[in-house]
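Just below sit the structures, each encoded as C-alpha cells.
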Structure I
Amino acid sequence: MHIPPRVLTVAGSDSGGGAGIQADLKTMLALGTHGMSVLTAVTAQNSLGVQGAWELPAEAVRAQFRSVVDDIGVQAVKTGMLSSAELVETVAELLAGLDVPVVVDPVGVSKHGDALLAESALDAVRTKLLPTATVATPNLDEVAQLTGVRVREEADMRLAAAAVLDFGPRWALIKGGHLTAADGDGDSAVDLLTDGTEEHWLRAPRHDNRHTHGTGCTLASALAAQLAKGDGVPQAAAAAKDYVTGAIAAGFRLGGGIGPVDHGWRLRDGR
C-alpha cells in the first residue's frame, strides 16, 4: 500500500480558496503528498480583500496539532497566518518538539494589503518562531516588517537574508517578486536562498498576470512538500520555485479583484 509523505500546514483559512489552508492543501496534493491542517484563524475573504478575521483559541490550535502529530505523524510542517503573539508562541512551542523540516512563512499582510499579524506579535515571530525554522520564506514587505531592511535592488537581498538568519532559521529564502523591472532583471522574478554560506539565486520568467493571490502560501507549501519527499533544501526550493512559476502563469480571474494562482496547472499540463 502506497502511503504518501505527510505534510502539516498550520495556518488560517481563506474562504475564497486562493490562499491559506486551502492553497496549502491543494499544493500538497498536486505535489504528491498528503496534506493535513491545523486551523489558526477563519477569514471572510474574496478576490477584493479580507472583510473579517477571527482567531481560534490557542487550546484549539494545540488540540488540532496533537491530534494529527500523535496519531498520524508528519514529515514536514509549514506555518502561515499566526495572527497574535499567543498563537505564535503556542505554535513555536509545539514545533520545538518535532524533529522534521519546518517551513515558516511569516505572513504579515495579505495580497490586498490587509494586516494579518498583530504588531505585538512581531517579537514573538523573531525570537520564538523563526528559530524553529528549517527555512523562512519572507517576501520583501515581511523582511522590512521583521528586520527593518528595505530591499530596493537585488544586491540588497543579501543584507535581507543576513538579517533574517540572525533570528535563527537554518536557511532564508528571500522572495524578490515585489522588485519592479527597474530594480532588477525586468524579465525574471528572482529569489535568494542562503544559509549564510551557500547562495542559490532562483530565477524564473516574470509572467504578466495580475492574478497572483496565494503565491507566498503556495511556494512555502511546495517547499514543505518537497522536503517531506526527501529533497535537500536547495533542491526543494528549486522545485517549489518551478511549481509556483507555473501556477502564476496559469493564474485565473475570479470575482472583481485579484484571482488565484492555479494550483492544478500540472494536472492539465500533463506534468
Structure II
Amino acid sequence: MKYKIEKGSVQETLLIPLYGRKMAMDLYPDLFDDKECQSLLESFNFDAPPMSGIKAKIGALMAATRQYDMAEGCRNYLKNHPNAVVVNLGCGLDTTFYQVDNGTAKGYNLDFPDVIRARNELLPPREREYNVPCDLNDISWFDAIDYKPEDGAVFFASGVFYYFKAEDVRKLFTAMAEHFPGGKLVFDATNAKGLKNMLKTWLEPAQMKDVGLYFSVEDESELLSWSDRFASVIRKGYMTGYRPLDKRYGVLANTIFRFGDASKMCQVIEITFK
C-alpha cells in the first residue's frame, strides 16, 4: 500500500528530512545509522523537492546530522539515567529511539493522530516503545508518559518548533520543566535569518504555501529567563557540536556548515530542568 500525503500539508514536512537521511545514508553509510529510511520512503507517493548537486548534498547531510545530534543528546543523558523515558516530540517517521535504546529505557513517539496512524502501520511499536497521538500544545499528553523522577526523562524535537508560535513554545517548555523535574530537552533551532532561509530553501520549493515558520532563537540566554525551573541552557553547533566534520564532505560544504554554526543559523539547544 502506498500512503499519500496531501501536498502542502504540515505532515508532508516529515518526508523531507526522511528523504535527506536516505540521501546521506547512500553517500556515507559508515557515518549515519538510519537503515529504515529507504523502505519507509518506498511506502509513500512522494515527489522529492527539486534539488541537486551541492545544495542537495548539504540538505541531506544536515537532515542526517540533526538525527545524529538528537541521538547523542539522548545517549549522554541515558549514561546517568539508564531507565529514563525517551520522548520524541513531533516524531513523524523518525527512528532515533532504535539507535539509542539501551535495553531498559522506554521510548515515546508523539505526533498528530494521522501521523501516528501511519506510524503504527509502518513503524509499529517495539518492546518498551509507545506511539501516542496528540497535539503537543495540549499538555494532557504529559499523563501518557510513565515518568518517574528517580529514573528521569529526556525529550527531543527534530525540526519541530520552527512551526510553533514563540508564546506556545514558552508555555510548553515551562510546563515541561514543572512536570518533569530533572529532565532534559534537546531541540534544533535557528535565528531569524535562518528561518527565512529555511522557508526559501525547503518549503517554497515543496510548494508548502500554507505552512508557516515562526519560532527562532537569537541567543540561548533568552530562554534561560523563561523559567526558574531551567537549570541550564546550552547551545551547540548543529553540524559541529557533537562530532567533527568529515573531510569527505568537501571544502565548500564544510565551510558552509562552519559558517552556519558560528552564525547561529544552525544550532542545537539543550535545556536541563532542575
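Worth pointing out:
- Origin of the derived value -0.36, -0.43, -0.92 (log10 I(q)/I(0) by the Debye sum over Cα atoms at q = 0.11, 0.12, 0.17 Å⁻¹, for residues 19-146 alone; candidates I, II): I
- Which entry (I, II) yields the derived value 0.10 for FRET efficiency 1/(1 + (r/R0)^6) of positions 179 and 259 (r between Cβ atoms, R0 = 25 Å, to 0.05): II
Each reported figure results from applying straightforward, stated rules to the coordinates on display, with no laboratory input. Note that this is a predicted model, so its numbers are computed, not measured. Cβ atoms are built from the backbone, for glycine too; each structure is taken alone.
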